[in-house]
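What follows is a set of structures for review.
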Structure P
Amino acid sequence: MTLPINIHAIRAIYFFEMARSFRTLTQSIASPVLSTSLYFVVFGAAIGSRMGAIDGISYGAFIIPGLIMLAMLNESISNASFGIYMPKWSGTIYELLSAPVSFVEVVIGYVGAAASKSVMLGLLMLVTARFFVNYQIAHPFWMLCFLVLTAVTFSLFGFIIGIWADGFEKLQVIPLMVVTPLTFLGGSFYSISMLPPAWQTLSLFNPVVYLISGFRWSFYGIADVNLGISIGMTMVFLALCLGGIWWIFRTGYRLKA
């Protein structure tokens, strides 16, 4: 009996990508954890002790969801984009395209590995934050759901970037020039309710606001945006990424160039 999905192909791609990350633990795990720890030290312990509470939450605890999102968005994109770009760069993607493997299995393998690494990183950062700031998680189930949903969505986005890029420098353009500024302006270090009305309205056009708001709600039960809207906007972006990947494999865009 033939399975509708080639599990062996998915496992091969998934474990190959996971093994690549474990060979570069310093870059893939230690570096982002260390960088986030410095944020906790500077903004959480040093500056946070001199700032007032936001919605009854200490400043150091308030910024934890935003800092985790900042790291996860960049890592999800980087892991997925680099994973699919390397076969293009080395020419081994032709072997993948000619193998009896559907694009669904390819995407599950690469995106699944990238999302797994991002979730692991996010959980590790949660543990690291405990050494610097005291925090509580009001809704652990929803916290994990947002963690997984964000990792999968932006890993799909990173997969698209990896196919679009025709050079190593382009792999960093979107994360550095677009995603990181949007994350900083999306309420990582503040509540958008603290902004003037005009800026609050403008912030609602930033998709990262909905991710951080929903994730922060899972910690403290407070949010800048309605929870249902946060989940809805994330699902819309997920659907757009899935549609983009379907179009890429249907047309062969930059896969065979």
Structure Q
Amino acid sequence: MSTGKIDVDITAVAADRIFTQAEPLPPPPATYTVSARGKQPQFPVFAYLRNNYGNVPLREIDSLFGFVERSSLYGGRAFTRRELSDRDVYQLNNAGIGIRLPMSNHYVEREEYLENKPLLKKFHKTGNSIICTNDDLARWVRDDFPDYRLDASVIKNLKSNEKIEQAMELYDSVVLPMSVNENLDFLEKIKNKDKITLFANAGCALTCPSKICYVSLSKINKGHGGEFQCSRDLKKRELHGMVDFPLEPYIKLGFHRFKLLRARPGSITGF
């Protein structure tokens, strides 16, 4: 009498599950370094990535940049609190995602660098990066912590092939200003495009006439007071959402590294 069961070759099924391997995925056309701006240190890092960059496949996220422990070497924006916890860093590195420490302060003395060496040593690992504006700091890090990747900060405002080539003698990669995204002829002539990072989106720095905020923030992060300065009247400037660049033209030119920003709370930025 039939039992209603279907005869299955269990051995064949088991063998298929054990020994058949999926074809490896091709490398993604683009990878991203994304911002931890606004992240609370106690909030799980992968939940943060899902909430803020959920449209970006995890395998395309190369690194996450943000503040770890307090440091007078930070630049770009004022340090108010830690964003990435030790647990966040461990989990990211364990998943093959690096952290990028924004040590892009304009002003760095040798003694100050020595005071920050314990922090640099703590996160010194292949895959992690230091973002620099000050070339002396970059050289000191290169000598003492060779496993860090060195990124020339966008704050260096490199807009000529000559300056880009000079920077590549010291840095592993160069982040170009947002405004160069609008000059495809210039981008096409750049050599070593695999060492260039372009912006995938932009905020107020896209149209800022002087970027005096960076220097004022460098002073503020020293912890000796200082006042935030902006080239535009904060009361009059308009606040809009981020400007998104279409990436296909840049990928066709040979660029594949992009920086993806997060707007301030409220999803607004001035430009």
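Coordinate-derived values only; no laboratory data. Remember, it's a predicted structure, so these values are computed and weren't measured experimentally. Cβ atoms are built from the backbone, for glycine too; each structure is taken alone.
Work out which structure the value 0.4 belongs to, where distance in nm of label points 7 Å out along Cα→Cβ at positions 120 and 144 was derived from one of P, Q. Derived from Q, not from the others. Can you spot which of P, Q the value 25 was calculated from, given it is relative contact order in percent (Cα under 8 Å, 6 or more apart)? Structure P accounts for this read-out. For which of the structures P, Q does the calculation of helix-only ellipticity at 222 nm (-39500 (n - 2.57) for each DSSP H run of 4 or more, over all residues; to 500) return -21500? Of the options listed, only P reproduces it. Among the shown structures P, Q, from which was the value 108 of volume of the Cα convex hull per residue in Å³, for residues 176-231 alone calculated? Here the read-out was taken from Q.
Sorting P, Q by Rg/Rh (Cα atoms, Kirkwood Rh) from high to low puts Q first, with the largest value. Ranked by distance in nm of label points 7 Å out along Cα→Cβ at positions 24 and 40, structures P, Q are led by Q, which has the greatest value.
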